[in-house]
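*Asks:* Read through the structures below before going on.
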Structure I
Amino acid sequence: MDALRKVVTRKTGLVVLTNPHAPSGAICTSKDLREVMSVAHERGFYVLCDEIYAEFDRSAVPTLFSVDKERGIVTSSFTKAYGLGGLKLGVALADKQLVDELYIDVLNTVGNSSNIVQIIASEILTKGKEKLEAHKQKWIRLKKVTEEWLNEKSIEYSPSKVALTYWIEMPMKDTYKWVNEKALPRFSLALVPGAFFLFKSDYKIAESKMGRLGLGNVNPQTADLADGLQTLENAMRA
């Protein structure tokens, strides 16, 4: 709380959190969130908490809206845990007055979601919970297979407790150079180099040993994950 007080002032309007954090998987407890919200009331700002990864295990991640309905705002979607990015639909929980203001703002900027998307979302949330959960389990299985492979190959990675993205430590010093000169031309492997996410000065690319391994775009219906992981291993050895 003391550290938070040092970086906010009476002019602060909004503090943004992610819970769980990506890629570390760190989770804010209810106690953590209550402490944040006590400072929010003290200094008069709102807190927006992106809980998109919480959908993987809601029993382990408290929602900010349950802690504070007055100054807490929660955002999520069906994109990560349920693989339904095609809906192009986000979900927000907030005080009614804020919801009304956000709704007007959306209409005046990006426009509303299509009627069919809203109907589908309503059906999913009211009648399709069991199917939604069953759909999620397909990605949970991919996650399990990936972690078993990483451990078997003794590859260091940032544990991702409630997500489908891993930061893995590569054997080469500069993953950005490796991806462009070796992985793409020789193996058609488009691993995301960690350099993109380590800006030390402005937007200059930093040298990094890390690479991002994401399962979010894998189709669980036709996934042959073994082939993909084998290609990654071959490229790393080369």
Structure II
Amino acid sequence: MALAGQQEDISRLFHTPLSIPAHGQFLVLSDKLASLQLLENQDNWRYSWGSPCFSTKRVYNLLSGQRQVHDSFRWLWKSCSQPKHKVFFWLILNDCLPTREHLHRRRMFLPSYECVLCSTGVSESATHLFFQCPFAQACWNFLDLTVPVNCSLNEALESFKASLNVPFFMELIIIMSWSIWLSRNDLIFRGTNASLASCLTTFVELVSLNLLRAKASLALVLSLWLEQFKSQLVPLGLSFS
């Protein structure tokens, strides 16, 4: 900074022409140099957090910044779901899942941007696909869950958490969402008609696999819950060994 302040024309320190963002930064630098007062004392380096000790954590926090996030992110990463399921749901929370509406925002051409799981003609957003679509709502109903009307994603998760009232609520939400996503993909890419029976079968299979990842105490209560859930599917003609 001191060497730059000694230059009569600081523009000679840069390769021109500058881009618009770089020119804006150049103007900010010029203003700071104009108000810079040089002293004869020797310069002393110090960290912005006041400590003489370097800390990678403090540097990371300084560069990345901090923001308030919903508890759903904490619920997500503390769950014992498979890593690919966690990343999948993380994309949902950040509205980055490649739904048709998301692809439309990215200017990708598709014959239709409507939800394929229902005939309502609604654009396939993540909120619609997983919570507002009649097919998705029918799936959630088997968990005795009702999606509040005109609610946000976080509000729906809070409602589901309170209604399920089990320590593995997030695992159930993630796996059901994944099962709905697979039903949607099978319909689009394989031409397989989506059905509640196939979606619930996938859900049961994935919850069974999740038992292998859960802690012993959690696996026990999850296993008991799963057996009770299976019994509710008997009227649909579904049976599991």
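Please treat every number below as a calculation from the coordinates, not as lab data. It should be emphasised that the depicted structure is a prediction, and the values quoted were computed from it without experimental measurement. Cβ atoms are built from the backbone, for glycine too; each structure is taken alone.
*Asks:* For structures I, II, which has the highest computed value of FRET efficiency 1/(1 + (r/R0)^6) of positions 53 and 109 (r between Cβ atoms, R0 = 30 Å, to 0.05)?
*Replies:* The structure with the largest value is I.
*Asks:* Can you tell which of I, II yields 14.1, 38 when Rg and Dmax of the Cα atoms in Å, for residues 61-140 alone is derived from it?
*Replies:* I
*Asks:* Assign the value 11.4, calculated as mean count of other Cβ atoms within 10 Å over residues 29-36, to the correct structure from I, II.
*Replies:* Answer for the origin of the read-out: II.
*Asks:* One of I, II was used to compute helix-only ellipticity at 222 nm (-39500 (n - 2.57) for each DSSP H run of 4 or more, over all residues; to 500), and the result was -15500. Which label is that?
*Replies:* Only one of I, II returns -15500 for helix-only ellipticity at 222 nm (-39500 (n - 2.57) for each DSSP H run of 4 or more, over all residues; to 500), namely II.
*Asks:* I have 35, 24, 17 for semi-axes √(5λ) of the Cα gyration tensor in Å, calculated from one of the structures I, II. Which structure is it?
*Replies:* Traced to structure I.
*Asks:* Can you rank I, II by mean count of other Cβ atoms within 10 Å over residues 85-92 and just name the one with the largest value?
*Replies:* Result for mean count of other Cβ atoms within 10 Å over residues 85-92 over I, II: largest is II.
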